[in-house]
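The data blocks that follow each hold one structure.
Since every read-out is calculated from the coordinates, none of them should be taken as a lab result. Treat the numbers as computed from the prediction; the structure is a model and nothing was measured. Cβ atoms are built from the backbone, for glycine too; each structure is taken alone.
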Structure 1
Amino acid sequence: MLPDLHAIVLAAGESRRLGRPKQLLRFEGSTLIEQAIRQAQAVCEDRVVAVIGAHRDRILPLVEALDVNVAINPNWKTGMASSLHTGIESLPPGSAGALLTLCDHPLVTIAQLTQLARAWASDPDRAAASAYNGTVGVPAIVPRRLYPSLLGLTGDAGAKSVLRRELHQLITLAVPEASLDVDNEETVRELARLSGTDKKP
């Protein structure tokens, strides 16, 4: 695995549809944001930045305790693109690629992220993405040449739009677990069921 792969954990959203911070939901003994950061650290070690914004006062103490780089997105209300901007702009000049992850994909495993990183490292000029539900998306690794494309996104546009433009040369890995996106009470109940409990995480 290339040493200049960095990870960006995108966790600045308001969780408007859920009505409470999804970052602080618990699954398998930790909050979703703690789990996402630890998984990214397992792949990229100390080359991880967590992008936070909404609910900052409640989330920041948890994040700081994990010895991770923190980037505050002051424009989180404008949508996902602003968090991508914040994350990409926080990377060091020598980074060859960025592993993009979300804190609301709790079923994605370290093993899958590692597979994605290894696949990308075999041809680091190409993007590598998760494939699920007939589409591609994050977790994904974007090579340095695509940073300007991410920085050009606006509003709620995410990395998926950039990945789709790369379909002709995109490296894909089947990650069906990424189809569970915790963003409403129904998916919270599903997460509780999968964790073996009948109560909310």
Structure 2
Amino acid sequence: MGAELDVSTVFAAYRLGMFPMHLETGELAWWSPDPRGILPLDGLRVTRSLSKSLRRFEVTMDAAFVDVMRACADRRRDSGWITDEFIETYSALHELGWAHSVEVWSAAGDLVGGLYGLEIGGLFAGESMFHRERDASKVALVALVDALNAGGGDRLLDVQWCTDHLASMGAVEIPRRTYLTWLEQALRLEPCLS
């Protein structure tokens, strides 16, 4: 617990397998779950209905980073844990080329889904996702997996905890020791989203 939510501290934490999140008390904590949730890039499950949804939306990357973070931070959501301090720090990481967003747009041009996270070497640490239309966050995840697969190598898509939603898309839990070994290997790769 403790430390500052600044760019260098956050960057160093991810390289060590940790990520920041406030406790209910408001204190900043650094997490390294055991087991750890990951989404194997060759294990993504795309249902028939999701395949249809992929054709309904337009997808971009890094076109509206702050808008995606603000949508993920919406306090009306159960998982609305993102503070202005997080938005400031991750926006700075985005400006430096480390943090990325995937945006999903409706035919009318509205932002209806997306996700954001941090890419360091071959690690993509997914932070949060949101949707305003059915399947929009899943479409963002499919686009991210496609982009990471195109980068080649043994890339690691960290989803922190394996929720039922992510498990339905192919996320699995692995022991922290395995995660840290895979992280060390992934960090040797060049980033592919920058």
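Each of 1, 2 could give mean count of other Cβ atoms within 10 Å over residues 96-103, but the derived value 21.2 comes from 2.
Largest in FRET efficiency 1/(1 + (r/R0)^6) of positions 8 and 24 (r between Cβ atoms, R0 = 30 Å, to 0.05) among the labelled structures 1, 2 is structure 1.
When distance in nm of label points 7 Å out along Cα→Cβ at positions 56 and 72 is calculated for each of the structures 1, 2, which structure yields the highest value? Write out the running numbers ahead of the final one.
On the way: 1: 0.3; 2: 2.3.
Structure 2 gives the largest value of distance in nm of label points 7 Å out along Cα→Cβ at positions 56 and 72 among 1, 2.
Given that distance in nm of label points 7 Å out along Cα→Cβ at positions 112 and 128, derived from a single structure, equals 1.5, which label among 1, 2 identifies that structure? Only one of 1, 2 returns 1.5 for distance in nm of label points 7 Å out along Cα→Cβ at positions 112 and 128, namely 1.
Consider the structures 1, 2: one of them gives 0.30 for FRET efficiency 1/(1 + (r/R0)^6) of positions 48 and 152 (r between Cβ atoms, R0 = 25 Å, to 0.05) as calculated from the coordinates. Say which. Clearly, the read-out refers to 2. Matching task: 28 is the computed value of relative contact order in percent (Cα under 8 Å, 6 or more apart). Pick the structure from 1, 2. Matching structure: 2.
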